[in-house]
Structure P
Amino acid sequence: MSSGDGHQSQALTKPPFTEVQASALVESVFGLKVSKIQPLPSYDDQNFHVCISRAKDTTDGPSEYVLKISNTESSKNADLIEVQSHIIMYLRAAGFPTASVCRTKGDNITSLVSVDSGSEVKSYLVRLLTYLPGRPIAEIPISPQLLYEIGKLAAKLDKTLEKFHHPKLRSLHRENFIWNLKNVPLLEKHLPALGQNQNREIVEQVLQLFKDEVMTKLSHFRE
């Protein structure tokens, strides 16, 4: 993701780990023997689908995981990653179909690894989650019932998280974070990517409505 600022663009560059390097991380940090690994789609971090091999006399535990490697900028905010991980654990304990957070060999939920690229040393936060098989919603035919179920699940999740507490919860409040819904107007600077067509007109109308109808009432909303 780039905001037009060269420094931020560089900071949010995806980590450059190869499959061999990622396998070595899983083994050295989490103590699991990798039998197969392949990249997964990601935004500004790096994800790998990891299959592990177990001893013949060991059948307990999952055999598929997701290795997540945060970019160097996100890796500076360990509190944020910690809170996100505890939210995952909280939702799972509440019965939601979320992944499990795996502990490192040192019994931590993340590990900060440093890599010497030759010109500088960069640090990356690494964590491991259990793999949840399924299909992205973009690949499933949309129906009113499906949309209803998604909305119902989102509402249940929202109500459940009202009771979530963590001493570092404030780390989630990031100014100008583009994925925060109150920052929808930040999308205006990306309008040129749409060119001049009907889609752009629709987006412009939505942005204006948001500023007129939502921004003026933000102070009344629960964060």
Structure Q
Amino acid sequence: MSNVATFDTRTEAKIPVESPLAYSYRRSGAPAPTGKSRVVLRERPFLGHLILRGGAIVLDEAVREVLGVSLPGEPQGLVQDADGERSIQWLSPDEWLVIVPGGEEFELENRLRAALGDAHFAISNASGGQTLVELEGEAARELLMKSVIYDVHPSHFPVGKGVTTVFAKTTVILRRPAEDRWELVVRRSFADYTYRWLLDAGEEYGIGVER
């Protein structure tokens, strides 16, 4: 068992919390989806984000034991559990992003540390530093074509793939968990910029925001 001190970042005190896009909604508005909306944007805030680093074989055994899901079997892979609520994404040869429902990350981290024992690894809780934005609809890919430098054609970016790429003048983790749904993992400090860019670039598609 690792002797690293851990702490739960979600306090039980009744402190008001706001999503990374709360300011953006107030500043830029949040147009509701209509029948003409070909793209719908929604934020999934307050999820648990853990960064795992270490050897793939050792980590895979622990992750399967604790989460019941294996690490992606190839670079740029994205795997999900049966409910689609928990995912693991390849970031680099020794680095993976785990996203789970909010509130699960602290227990998950402790269980992984217990399962990994004295192995060489690192686990970082990035939950407060980033958020997840979904784009869904028939024009979602067209919107991304205007925004990222990575090739998002279906032949090059199939379902179950995820990459880190340039988005406008920042970077995001871009994922495709379903045929017509894309996800952007965005740093908190760039959330407002990303949101305003998407509203502007998505105007021609009648972009709507679900809150």
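Here, each number is a calculation from the coordinates, and none is a lab measurement. Bear in mind the structure is a predicted one, so any value in this text is a computation, not a measurement. Cβ atoms are built from the backbone, for glycine too; each structure is taken alone.
When distance in nm of label points 7 Å out along Cα→Cβ at positions 129 and 153 is calculated for each of P, Q, the greatest value falls to Q. Looking at distance in nm of label points 7 Å out along Cα→Cβ at positions 161 and 185 for structures P, Q, the greatest value goes to P.
Kindly point out which one of P, Q the value 15.4 was derived from, the read-out being mean count of other Cβ atoms within 10 Å over residues 41-48. List each step's numbers first, then the result.
Working: P: 15.4; Q: 19.6.
Structure of origin is P.
Determine which structure produced the value -6500 for helix-only ellipticity at 222 nm (-39500 (n - 2.57) for each DSSP H run of 4 or more, over all residues; to 500), calculated from the coordinates; the candidates are P, Q. Before the final figure, lay out the partial values.
Details: P: -9000; Q: -6500.
Answer by label: Q.
Going by mean count of other Cβ atoms within 10 Å over residues 25-32, which of structures P, Q comes out largest?
Numbers: P: 17.9; Q: 12.9.
If we compare mean count of other Cβ atoms within 10 Å over residues 25-32 over P, Q, the biggest value is for P.
Among candidates P, Q, the computation of relative contact order in percent (Cα under 8 Å, 6 or more apart) that gave 30 used structure Q. Calculated for structures P, Q, Cα Rg over 2.2 N^0.38 Å is largest in P.
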